[in-house]
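As structure tokens, here come the structures.
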Structure 1
Amino acid sequence: MPLPSTSTNDTKSEEANMINMVYNFDWSSTSLGPMDSWEPTIKTAMCMCLNSTFPICLFLGPPEWIFLYNDVFSEHLYQQHPYALGKPMRDVWPKTLCDIVITLLEGVRTTGKGHFKKDEFFEAPRVGYSEESYYTTSFTPIFKSDGTVCGILDIALETTQNVLNTRRLKILSEFGKRTPGWYS
């Protein structure tokens, strides 16, 4: 009789599955070409991404911006995982979201400077509908040896609940100020 698995073992198994999916993906079918031909900086960023416990995505090969992400980031993709792996962003996300993110990515690519934004609004695709969502994101350029940007490392933390809770508390506080004595 097999031993019951613990959440730690389940997590490690999921991470191992994601790492296997990335290493076994046919990257030669993308504009990036086979993994052994990638820039060393992309390989390093990929290793950091896959081994991180924080949600990380790599957008590679501008202007297509091909997805490579870790297991934790897959939670942000909802029904698009594992389809999104190795696909250009435009094949995965709705046009409105792509337009916003590509503008940010292109800004990082052309300036060579990172972009950090706290509680940034995105209309996120959920299962069958779009939803108001907020993320704290950090887009960091990945440079080739010649100094050009060949990808962006995206560290993303969903902060929707924090933003909504802050908004609710503010409304309740305002409501309390306008209704004196209701609590007595």
Structure 2
Amino acid sequence: MNTHLTYPNWSEGLLNDAFTQKAKDFFKAHNYEVIVTKVEEGYDADEEVEKHLQADIIILQTPINWFGAPWIYKKYVDEVFNSGLHSAKFLSGDGRTREDTTRQYGTGGKMQGKKFMVSSTWNAPSESFGNPDQQLFKGAGTSDLLLQITSNYRFCGVEIMQDYNCFDIFKDGDIAKDLEHYPKHLEKVFGIK
């Protein structure tokens, strides 16, 4: 899924398109069938549920705008995950039962065996993360800040894989290097040779 939201003459989506294409090329080269949804172009929630059910690997490609994915991704999640809940295809309840009080919240998912990864583009520099001396994030890492995204999938039983990030995209990042190293990250986290 590519959740870039276009802002004309400022943020056209070319970088997120490039990462989406890089992932698509990688998986096709390894004989995977690839289905891409560009959220901004529209989607049908029920069809997206079926795409999720067909997928072994789900990747969210997103810019980080104001410390989260663009609002269209939240809309997408609300519509698609509610469809997956209503149809009981993603989960059946939250996992807890009155009969078994040992069952934990977040254990009712039906999507075990699937893997989810976030690939994101940030204006923040990499040194902003994982360092308690940094003013803004106070030691939090990217996976901490992406928790509101990954929790939806974990709630449905999906395994969360290590995220991939392109940092400092407007000032001092090395976008070409980040694009070049992306397939190596995919190879590593998904165990694809």
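Side notes on the structure shown:
- Origin of the derived value 17.3, 57 (Rg and Dmax of the Cα atoms in Å; candidates 1, 2): 2
- Structure with the greatest value (metric mean count of other Cβ atoms within 10 Å over residues 54-61, set 1, 2): 1
- When distance in nm of label points 7 Å out along Cα→Cβ at positions 110 and 134 is calculated for each of structures 1, 2, structure 2 gives the greatest result.
- Which of 1, 2 leads on distance in nm of label points 7 Å out along Cα→Cβ at positions 30 and 62, largest value: 2
Read-outs: derived from the displayed coordinates by stated rules, not from any lab. Keep in mind the model is a prediction, meaning the values are calculated, not measured. Cβ atoms are built from the backbone, for glycine too; each structure is taken alone.
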